[in-house]
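Some structures are shown below for you to check.
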Structure 1
């Protein structure tokens, strides 16, 4: 279990993390989301003792990270895949890490195979592609067979096979009762992976909820209807809580009525429908709605 209580971090006059509290429970994949500059990376760095909080406390398994006797065997961390001596081979990098905790060389071979870097294990890490560097970082996080995993953008640079492997692995780890904290900007991937979601913005927690609850609370379900009889359709569905938006001459998005009711009304009045498709909100929709006012670095929209 990972806990944060009143966690605050200031850099001069800049407050990167502002009174953040949460509990990340074992047995589930917790997604950690937020715009650039939201404070996610700083929070993860404080969890593993790389940054000291200005105030507040964070613990892993009930203890501060700095007080763990053998941290590699309790917490597996991937924050920066480039944090590797570029002159070392992947195998020697892992062996050096293992030696600090008395981890046998056989475990090094296991994580090399698990992460799929066997063919490059004897090559210098400085020559690795982005994807191979990520795989080495994941292997490093898994080296001590830890009960807690903290992974920052682990699928960055991976090919589709690697992305799917990470998804399957973290879900399997959670099913074994491990604690998994996973940060990513890929909403479609997070939607397939996370059970619970924590969203940060401008240093504060904006949401802390099961993924399905978050999507339900921050999105609106719509029904896409295609018909050559737009005016007749508008009359049929008219009501105080119903909104109909034309997205093409014969295509409409309707909110406020379920697809079954729209279909029944059209059948009763003889209005031909060529399409009747319910559309549910996505994690991306919910995320954008939730963080719209918390984006620190905003790009210019293309006209």
Structure 2
């Protein structure tokens, strides 16, 4: 992959992205090696076979350059929803369309083989085990910031283990492909606001319950703005109605994310994302959803 004349697109969390032309982009990965990218290559192929109504990444070449892993991928069309200037209702429509499309997927072996937050989890479903592990690993910082954290964690795990409506979780054959980070910058849209692509798979991507994407997408739409609560309420309500999800189950999924993801960017909990997760765990509706 010759990057000497490639156009620099920008720096992401995982590496540097270049536009190569002919509908292709190049990525120089910051930390992942070639061998670590093989599961992602297989996953993208499995994802592409789902027949989604929008484009998804596809790696067409993996190589090593100057000791770093490089990939050639297809360039995805559209403008980030965060930059599209749509009215709130139209932007909500795009989020609902993406989550609804993923609800019709079927997770296969390549999806189940992906690490989740760098954890290898064979247990089904994934979320309770991820919450159990990370709740224990980051207990000191979480317990110092979340009142009654130990009791809250125990109740959350009981709810997640019981499944929606207190019913056992669906077998692995019924698992969907969960993106894990559906937010406006990761959704590309056309000029009419229709989703054209979904970016940034991998950090929380797994085989699981589409309700996790519904819950987190509603919360991630606006995390820090003055209208954040209103957007969350409107989107969660629409997704619950459209997909038939119980609102209490969506709140439990969101709480699961807040525990598992609180320290993903700073293990010491000194960043804004940690503060946001702590706020989620303190919300009255979340506490009520986890109450006996």
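Computed from the coordinates by the stated procedures, all read-outs in this text should not be read as laboratory data. Keep in mind that this is a model prediction, so the values were computed, not measured. Cβ atoms are built from the backbone, for glycine too; each structure is taken alone.
So the values come out like this:
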| item | result |
| --- | --- |
| Read-out relative contact order in percent (Cα under 8 Å, 6 or more apart), computed value 18, structure in 1, 2 | 2 |
| Parent structure of the calculated result 1.5, given that distance in nm of label points 7 Å out along Cα→Cβ at positions 93 and 165 is the read-out and 1, 2 the choices | 1 |
| Source structure (of 1, 2) for helix-only ellipticity at 222 nm (-39500 (n - 2.57) for each DSSP H run of 4 or more, over all residues; to 500), computed value -10000 | 1 |
| Distance in nm of label points 7 Å out along Cα→Cβ at positions 77 and 261 - structure with the largest value, from 1, 2 | 1 |
| Highest-scoring label, criterion being Rg/Rh (Cα atoms, Kirkwood Rh), among 1, 2 | 1 |
| Read-out semi-axes √(5λ) of the Cα gyration tensor in Å, for residues 141-252 alone, computed value 25, 19, 15, structure in 1, 2 | 2 |
